[in-house]
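Next up: some structures, all given as structure tokens.
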Structure I
Amino acid sequence: MAQAASFDVTTGVDLQEVDNAVNQAQKELAQRYDFKGSKATIEFKRAESLIALAADSEFQMTALFDILQSKLIKRGVPVKNLDVGEIKQAGGDMVRRDVKLKVSLDTETAKKVAAAIKDAKLKKVQASIQGDQVRVSGPSRDDLQEAIVLLRSKDFGVQLQFGNYR
């Protein structure tokens, strides 16, 4: 009897690419005329998977976020995996915004992925949640290909990655 085929569904961002994008955004920030003399900053906190933005006004915050987002897109970082916080007032007439990076599937999203596969009623394809990933297994690779097409057609709020295909 043949071994059952399987693959893993995960999500994440390449933190080195995020670091490169933040560095490029900081360089552009230093050169932009509309940010001359301002205290606007972009800071990447790798350990917390967080990008902290600070600007003098909400208008500058919008421009700062646009710079960051364009650099992230150019570096191939999925913008769907950004959890953009609200603009908050900070001391000294500054505004702050935290952008969290979704580096793994949270339990709620994993449940939605597993439920989508079960609801589709694909032949003998099963999904099981294993920590921060979902393992999808089935008797044939063709059924698994259908599952991948199904998952790509739906929006779960993050960019899904398919790996460990056997």
Structure II
Amino acid sequence: MVTIPLAGLIGAPISGWLLSIGNVAGLHNWQLLFILEGLPSVILALVFLKVLRDKPADAEWLEPEEKRWLEGSLRAERGPNEKPRMSTAAALTNPDLLLFSLAFFGLVACNYGVAFWLPQIVKELGFSSSATGLLVAIPFAVGAVAMVWNAHRSDGSVSVDGTRRSFP
């Protein structure tokens, strides 16, 4: 999970720098930013389409015994208690799902609000594109540190025997 704020921590200064270098090879700086930041995703998508398999039986890198064991484990996990799939109409009227969707919408709206508008707000304060990238990276750095700290803190709240301890 910490890779999400780390992506912003690394990406914000790079984006600011790319926006500050001007035109390159006949491309405007925003076009260069779009291409260079999207290219790794496109390349990895092509790699994963080639490498990933739909089921263990199709994985060439597994030994036949490993394939059988994995398929058996997956069947056992599904087991006889597997719940039937919910219809689309039932899902769209399920109160729990609607509440979860509302909460998720709020989370995503906040994330996109920060990702899209924070650089614009900082830039309007009169900072250069490079400085804006560095300043926008600060909340992501704080978020990454806070996530690691909180995970460490919560892991320390349960002892080996399963009893809860108070936080230090």
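Match the computed value 21.3 of Kirkwood radius over Cα pairs in Å to one of the structures I, II, and report its label. Working through the options, I get structure II. Once FRET efficiency 1/(1 + (r/R0)^6) of positions 39 and 143 (r between Cβ atoms, R0 = 35 Å, to 0.05) is evaluated on every structure in I, II, the highest one turns out to be II. Taking mean count of other Cβ atoms within 10 Å over residues 55-62 as the criterion, the top-ranked structure out of I, II is I, with the highest value.
Looking at structures I, II, which one was relative contact order in percent (Cα under 8 Å, 6 or more apart) calculated from, given that it came out as 41? Intermediate results must be reported in sequence, preceding the final value.
Numbers: I: 33; II: 41.
This value belongs to structure II.
Each of I, II could give distance in nm of label points 7 Å out along Cα→Cβ at positions 31 and 63, but the derived value 1.6 comes from I. For FRET efficiency 1/(1 + (r/R0)^6) of positions 23 and 119 (r between Cβ atoms, R0 = 30 Å, to 0.05), the highest value in the series I, II is held by structure II.
Given a computed value of -24000 for helix-only ellipticity at 222 nm (-39500 (n - 2.57) for each DSSP H run of 4 or more, over all residues; to 500), which structure among I, II does it belong to? Please list the in-between numbers first.
Working: I: -12000; II: -24000.
So the calculation was done on II.
When mean count of other Cβ atoms within 10 Å over residues 103-110 is computed across structures I, II, the figure 16.0 traces back to I.
Here, each number is a calculation from the coordinates, and none is a lab measurement. Predicted, not measured: the structure shown is a model, and the values here were computed from it. Cβ atoms are built from the backbone, for glycine too; each structure is taken alone.
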